[in-house]
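The structures come next, written out as structure tokens.
Throughout, read-outs are computed from the coordinates displayed, never taken from laboratory work. It should be emphasised that the depicted structure is a prediction, and the values quoted were computed from it without experimental measurement. Cβ atoms are built from the backbone, for glycine too; each structure is taken alone.
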Structure 1
Amino acid sequence: MPFMKWTLDQPITLAAFFEIHFKGVSKRTVSTWIDHGRLTVNGTRPALKMTAMAGDVIEFLDHIQKNPFGLHFYYHDNEIVVVEKPEGLLSVNSEDESVVSLLYLLKKSLKRDVWPVQRLDRETSGVLVFALTQKARERLKKQFEDHTIERTYYAVLGGQLEEDTGVWKTFLTEDKNLYVHVAREGKLAISRFEVVKRTTKTTHVRFFLETGKKNQLRVQADHFGHAIVGDPKYDSRKNLKAKRLLLHATDLVFLHPTTNKKMSFRSDPPFI
């Protein structure tokens with residue numbers, strides 16, 4: 001059954017159509033939906049460069065048990081859902097209601113209320129947990145506030161990081177333009193790291209978050225002289241380019257909000 005369906009009254013390129021109806025979703029995500037058969041034109045998989053004609057039918061299909069909207073579900077019960085967020089998709093709705101987000105897609109596909117308890121930047125991919133009841137939301141938020149949830153990220157940094165292991169401690173503050181800076185005072189941000197491997201131009205690093213502040217790893221990495229490769233916002237030197245931000249949330253460990261059972265999920269970085 002189609003979740004969304006449009007019958008065109010005039011010709012339009014698919015690029016223009018997606019910009020109107022899936023504003024804010026990256027081309028990579030749209031391509032994934034097409035590859036998984038979630039977006040069709042007249043029942044067939046289209047090419048992104050095609051022009052759909054008047055009378056053509058475009059459908060966005062919902063197959064939640066198999067692979068909803070090209071997303072991967074790790075776990076789902078009556079209290080929580082654990083899912084992988086692709087790069088280029090917002091975690092939660094922005095002020096612009098027309099922008100599609102992961103939260104929006106979850107609500108539509110599950111046909112119930114969904115509450116965020118954490119988020120990833122649009123440019124970051126990886127594993128996320130959402131609450132399906134208010135009680136689950138409160139208990140998960142308490143774990144985040146108490147720093148008992150384990151979160152691990154994999155990143156590729158520019159340049160050679162000298163230390164094999166270490167801890168970054170900074171204070172972060174956000175300006176009126178929503179840009180986060182390292183400052184003398186503000187919110188304390190703590191990130192532990194260990195080097196996985198080095199190349200001639202980069203250092204692959206595994207990060208363990210002790211705090212989860214907005215843009216924490218991206219800001220700290222640039223502050224310490226090794227911005228994350230492909231960062232469109234926080235790479236002050238602009239010396240290494242990539243098709244995407246090379247940052248991925250790989251591991252998430254927490255206690256189930258109802259059963260107290262230890263839940264552990266792992267997602268491999270798509271860029272290594």
Structure 2
Amino acid sequence: MTFAEAVVIAIVEGLTEFLPVSSTGHMIIAQKFLGTPDDDFTKLFTVGIQFGAIIAVLVLYWNRFLKPVRDKDFAFYGKLIVGVIPAIVLGLLFAKKIDALLESVFTVAVALIIGGIVLLFIDNLFKRPKVTRVENMTYWQALIIGFWQCLAMIPGTSRSAASIIGGMQQSLDRKSAAEFSFFLAVPTMAAATGYKLLKGYESLSVDNLTLFLVGNLVAFVVAMLAIKFFIGYLQKHGFKLFGYYRIALGLLLLVLMWLGYLQSNDVA
């Protein structure tokens with residue numbers, strides 16, 4: 001992986017991690033077009049730069065994460081733990097299948113289209129939210145959203161989209177659903193990234209470590225900007241733009257595969 005490829009992939013990660021458009025899908029696409037080698041370091045890098053995105057959430061919402069400590073009310077952390085359990089359990093059980101799916105551009109394209117169609121109608125499906133603050137969620141709602149999040153194990157689905165849709169299905173309003181998706185990303189992505197680093201740290205040579213650190217820094221800065229944009233846009237306009245974008249991108253990928261410009265190991 002070159003320095004330029006690392007920066008581009010990190011920008012893609014930062015832009016798409018918290019938008020409902022699938023960061024994994026976009027990074028797979030970026031790698032295909034850049035011609036980045038599919039070696040051990042690349043696989044580690046695309047997961048490891050999520051640390052930068054995690055830190056962006058912690059910086060932007062530092063008060064929300066520290067308030068339970070000041071108030072000595074740890075229910076907020078309890079709900080995050082409950083919400084991340086499904087992803088940890090299913091991730092460990094199906095790790096090999098998930099890794100295989102990451103190589104399939106066809107899977108990404110189909111998941112983008114299906115998710116896009118859902119986003120076109122989600123605002124009409126859940127018109128009467130009852131929960132307007134994350135702190136008012138129940139543990140049961142957090143667990144159900146955690147199971148929704150597991151749909152993102154299919155590349156192209158989007159962890160953000162799955163958890164936000166799950167939040168709205170559990171009667172959260174758009175802002176609260178998006179914020180809980182951000183908060184839930186911290187333990188979920190930390191677990192996934194930590195697991196990947198433990199398995200693949202040997203690929204971090206001195207040169208690769210520099211790329212890894214630069215990638216995390218770029219992902220951090222870009223994710224900060226993306227989160228701020230998304231919350232503001234979402235409250236005013238809803239999800240339709242993201243739905244149309246996903247459908248258009250998914251169809252484009254299918255056309256490029258049909259024309260032979262992209263190859264996909266159809267392992268789905």
| query | When Cα extents along the principal axes in Å, for residues 32-191 alone is calculated, the result is 60, 42, 35; to which of the structures 1, 2 does this value belong? | reply | 1
| note | Working back from 17.8, 59 (Rg and Dmax of the Cα atoms in Å, computed), options 1, 2, answer is structure 2
| query | One of 1, 2 was used to calculate helix-only ellipticity at 222 nm (-39500 (n - 2.57) for each DSSP H run of 4 or more, over all residues; to 500), giving -25000; which? | reply | 2
| field | Origin of the derived value 23.8 (mean count of other Cβ atoms within 10 Å over residues 8-15; candidates 1, 2) | value | 2
| note | Output 15 (relative contact order in percent (Cα under 8 Å, 6 or more apart), calculated) maps, among 1, 2, to structure 1
| said: Given 2.4 as the derived value for distance in nm of label points 7 Å out along Cα→Cβ at positions 152 and 248, which of the supplied structures 1, 2 does it correspond to? | reply: 2
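Among 1, 2, considering only distance in nm of label points 7 Å out along Cα→Cβ at positions 56 and 128, which has the greatest calculated value?
Values: 1: 3.0; 2: 3.7.
Max of distance in nm of label points 7 Å out along Cα→Cβ at positions 56 and 128: 2.
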| message | Comparing 1, 2, where is FRET efficiency 1/(1 + (r/R0)^6) of positions 16 and 208 (r between Cβ atoms, R0 = 35 Å, to 0.05) highest? | response | 2
